[in-house]
Structure 1
Amino acid sequence: MNIKLLTLLCAALIVTEKAAHSQSKALKISENKRFLADQDGKPFFWLADTGWLLFTRLTREEADRYLADRQQKGFSVVQVMVVQALRSVNVYGDSALINRNLDAPKTTPGDSFGNAEEYDYWDHVDYIVGRAAERGIKIGMVPIWGNAVKNGKTSAAQATAYARFLAKRYRDYPNIVWINGGDIQGDVVPEVWDAIGSTLRTEDPNHLITFHPFGRMQSSKWFHDREWLDFNMFQSGHRTYAQDNEARDLRYGEDNWRYVEADYARRPVKPVLDGEPSYENIWHGLHDKTQPVWTADDVRRYAYWSVFAGACGFTYGNNAVMQMRNPRTHPEPDPKVSYWDEAIHDPGAGQMVHLKNLMLSKPYFERVPDQSLIAENGERYDRLLATRGRDYALIYTWNGRNMKVNMGKIGGAKVNASWYDPRTGQTVVLGKFENKGIKIFDPPGEVRNGNDWVLVLEK
């Protein structure tokens, strides 16, 4: 091949790559500070999957298959650990760091795949981030997981140097969102988290930053007033009501809507979302295999509860997918836990898009939570959650119990009413109703946990 032809081919590849990346624009905070938007100001609904170990456990081909599936299912974000531990090594045997020092990323000249002297850990991250951008998927990048920091082997100075490296490497990718922390309390080595957050903000001002906290906790507890924190994230966690026996601040049990409600009232106003609820097919409490597992029904409850309470999106998780469990990491099959390529088809993953579609089908930025729509509410699984715009209202029930609704909260002398099925995205039309007084709506089917419905009222 002559030099001129090779130069033309390289130029074409660069143009193609830039065009692909341009399909995925950097996010910003909406004008009312409650939601996320793209650079054109259009609504962005955060529908994330926890692909925590995507960078280390999947090959390029496997990562392509995973991203293609998540794109097809409507996911807009994948949350990933950049470095899980100081010893992190990817599927190709490449280490992230030199001698386990956070301020010494292990890079090589060149990036030719198949050339062990060139293709390194960071080239693999680059490849996956670029492929996600082509599919319009944001990558929520956790620079360093909490466990790798709380042992005291990482200093604020090292964290600053590492964050500077990350910012310079990825600030030109349009599909990055930085997720500081990683399953840790913000008051554990707080100087490291502040160093990472402030350095990312300085070196990469164009990408949003949040913080992923420990279970049953909120980023706002420590960092709400930080300039580097653009939106709040909480982890509602994996325990049941009965398993919550520790007296901690803001312990709300499974009521993840309470975290949203608390952060919604904070000033300055910032968006908020549940960044880690109970995973589909993980045991109640996380590790005890004698316990039942959380199901698609539970995942839907967490999703609709939090979004209707005012969240700007929701993060789904699956036990096998979040760890990218595969025959290399777990040679012996486990009848209770499948491999990632089977688990991506679990029902909860396919049902999340119905929430996204519903929210984006209505005037988005005017939406507010409004519990005054509900004339008679219940607790725990009987809880109804309501949200509305000027001319529409949505009310969610997880168990299909009757709804007593205060009418007149939206415009119009009459309203059109229908039931929206969170399992299928299908609509059942009820008809027209007077928009005054109290009306009782009876969802289809029997009253039982998991028979969830959304009442849709429209002017």
Structure 2
Amino acid sequence: MLTKPDFYIDGQWCAPAKAELFEVINPADEQPFGAISLGAGEDVDRAVASARRAFEDWGRTALDYRLELVQKLRGIYEARIDEMAEAISKEMGAPISLARDAQAMAGLGHIKTFLRVAKAFEFEHGLDERNPQERIIHEPIGVCGLITPWNWPMNQVALKVIPALLAGCTIVLKPSEIAPFSSMLLAEMIDEAGFPAGVFNLVNGLGPVVGEAMSRHPDIDMMSFTGSARAGIAVQKAAAETVKRVSLELGGKSPNIVFDDEALGDAVKRGVRACFLNTGQSCNAPTRMLVERPAYDRAVAIAAEVADATRVGEPDQAGRHIGPLASGVQFDKVQDLIATAIRQGARLVAGGPGRPEGFNRGYYVRPTVFADVDNHMTIAREEVFGPVLVMIPFDDEEQAIEIANDTPYGLSSYVQSLDLDRAERVARRLRAGMVQLNGANRAGASPFGGFRQSGNGREGGHWGLEEYLEVKAISGWRTD
């Protein structure tokens, strides 16, 4: 069994304050395959003290130096990307092809993008042409506490760690205890790249213990959290005592509006596959498909066919299948929500409760589609985080927008229509941080984040870099 009990603090791997091992479960067979230590407040104190000491020098280093170290990290990450993919696949159950080509590659992609963004970013500039004597300086905010989830481990870790490093901040990272090994591998890479001691620190542990201690810590200047709304609220409340900056990327219940036109079949297939990607464990998954009524029955039939054809398989097998959910807790949650949907009258057209045929263990679920869903049903309100799609008919554009916006979330939205004037008109009225039209991919430097209970702040691109910077205005600067 892979056992890694130490934390990375002050440039070295060191034992926790208290020996308390926590088993990491392989979601494919429900058996422990590794173990880590669970940290305590004392471990957070050590990591924060290390980061605070390191910030005195790191925060004043030249950008070129920071770029050089991150570029070294990029090369190491690229050389060890197969190791990263294997770690992700084992800890959270992503099929190995997805773990490499999407999960691990997302981390590498963010490293490349932030290198470009930082090189082009103006860290110092005059206020405007009329006021060059007013000097605007963007400087690192300080010690940053980063808490990351289990569903896209390296995607979320890289979206936080890399811009924080490039901004000149120092870091205490708490990855999910469900998926810790990918982050510990990144810590090895950061050490190999030669970052100064204390710039990056990693403490494993539970949210109510380590996350709480980080959020309340007076020497942490900023908290960046990705996860559930419930946990994000806890972080924000704890952080309020020290008035630190808090950036939250939380859940979603993203609508996918499908209009009746010639591209209906492709739009529905694309939507179902996007919903099921990563076994449905994506905060921006298009989990509510809203279909114009004349095309609704046809769309339901297509969605059911796609769900029935979706293969479920082992994570260590290459291919385009979906794997298990990441944990037993998540499996139970998804099963409960499927049962609730049936009880509340949603029409089951594919999948349903229980494991897929051929699986008697592991956190596997059946790719599921519900039709005739009312937007006030539990299955349409709560984030399922599993391969479960709900389908809702609408009569006209106004009703589609009303249903789409009738959610406590506002992370992402999707619109499918060959009438681009209509698609763009609808996109402007959707209350979401991101809208994708007709399957268009998001650019690497595009801002990621949402409205309302989907959080605040933005990750990615120059917005992601600015999250870790304070703005200082100095009047009377020399202009000659």
Structure 3
Amino acid sequence: MDTIDRRGAQQQEIESFELIVAGKSRGAAGGQVFERVNPADGSVAGIFSNATAEDAQTAIAAARKAFDAGGWPQAPARARYEVLSRTATLIEKNANALAMRMVLESGKPLRTALGEVQGAIKTFQYYAGQVLALEGSAISDRVPDAFGLILHEPVGVAGFITPWNFPLLNPACKIAPALAAGCTVVIKPSHLCPGPAVLLVRYLHEAGLPDGACNIVTSDIERGGVVGQALAASPLVDKIAFTGSTTTGRAVMRTASDTNKKVALELGGKSANIVFDDAPFDLAAQTAISAFCYNSGQQCSAGTRLLVQRAIHEKFVEAIVAEAGKQVVGNPSDMATTMGPLVNNEQYRRVLSYIDIGSQHGRLVAGGKPSDVATAGGFYVEPTIFDDVSNDARIAQEEIFGPVLSVIPFDTEQDAIRLANESRYGLAGGVWSKSIDTAIRVVKAVRTGKMFVNSYNSAGIDDMPHGGYKDSGVGREFGREGLREFQQLKTVQIKLCA
């Protein structure tokens, strides 16, 4: 239960959200609802229908019917292109409403939320274009009287379980390629920020998506596991995609294995951001802060292990402490804010407990306590930096999901690679060096699904696949590989008649 002082909460009209099943808004079976609390001030951010396992089965049946008899998989490519394109336009038209939903429900800073909306627009535009590029292949020169076709067909019904930290982009990067491939969808967003996903499904239907092709069920923390379990277990669901913790991802995979459905998991991370002594110093220091403070550190690909070559270690730590002080922690609806609150009391307490642990394993050089903003209510934590951390310390090995950085000195390139790889995770990483030879050697040696060179989290290139090695998951999202996740291969051999 979130415990925030509600006395400072602003009075506002509270928006209600229902399930969307078979193209229609409807309440949950039994009519129960749940409230989502604004983590910044304790006000009620929205009221949502509280779905049951029965609602999940109804949504799955609607998606199954839409796939088997609804015509979406057989729709001409141009028709699917137009729906996705119109959806991108509607997202853009409603950018402010979507961004404010994220601000109210998750505490995401407005500037960050608006950036996420732009990411969702680009995602739908990209997969709209991919629809028109869908092609198979042919083999015609093996024997004189036969040829073969290789066809790409939609997987079927796709079930999605999505998190709260990117509550619009994460649904978008699953729904857009699934619909582009001709699949139908049931999505269960996190109870901590379900509103953006509900709005997205509304826009899809406004754009002309057939009834049942995309269904959404929302539920609170108590029912959420039951609804997610129903999606993963159902024999009517052909593919399940989950983003969240590694522990829950394993449970999803175990459940899904009973029906041999395809599974994609985007899980945790503890990514190493490696800075060599010939790095572009100022840019590396500035980016090292955004790498772990972006979205208040609530991102699976955060660069929360900062490996710094010993020759510049002391000077670099001084620089990042100064940069951390430039972060603006405050009201997420203010465009000047760079860090809002953590998503709820549970996450707030978790992060503070790791800070306590960190004091036993590193030298605290910045932060280390709730932000002064927290005195007015809200789950705010200062950017926190521990120096001289051993790579085997808990704060260097466990995903904290908050603005806590472990600085780990290293001597040689081989040391940096070894330290980076000494982790159960392998989602992202960065390397900073003016030597392209050094950068390429490190990129090739570090076992992780994504690496940045002289940047972190983005080099300005969209539509590249995202996913991890080891305990960071299986499968890929975004790009052409993200589309292939929702396709089956069928081979056809044709013998010519004499």
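None of the figures in this text is laboratory data; all of them are computed from the coordinates on show. Computed from a prediction, not measured in an experiment: that's the story for all the values here. Cβ atoms are built from the backbone, for glycine too; each structure is taken alone.
Name the one structure among 1, 2, 3 that mean count of other Cβ atoms within 10 Å over residues 290-297 of 19.2 was derived from. Going label by label, the one that fits is 2.
Given 19.9 as the derived value for mean count of other Cβ atoms within 10 Å over residues 114-121, which of the supplied structures 1, 2, 3 does it correspond to? Checking each candidate, the match is 3.
One of 1, 2, 3 was used to compute Cα Rg over 2.2 N^0.38 Å, for residues 162-297 alone, and the result was 1.42. Which label is that?
Working through the options, I get structure 2.
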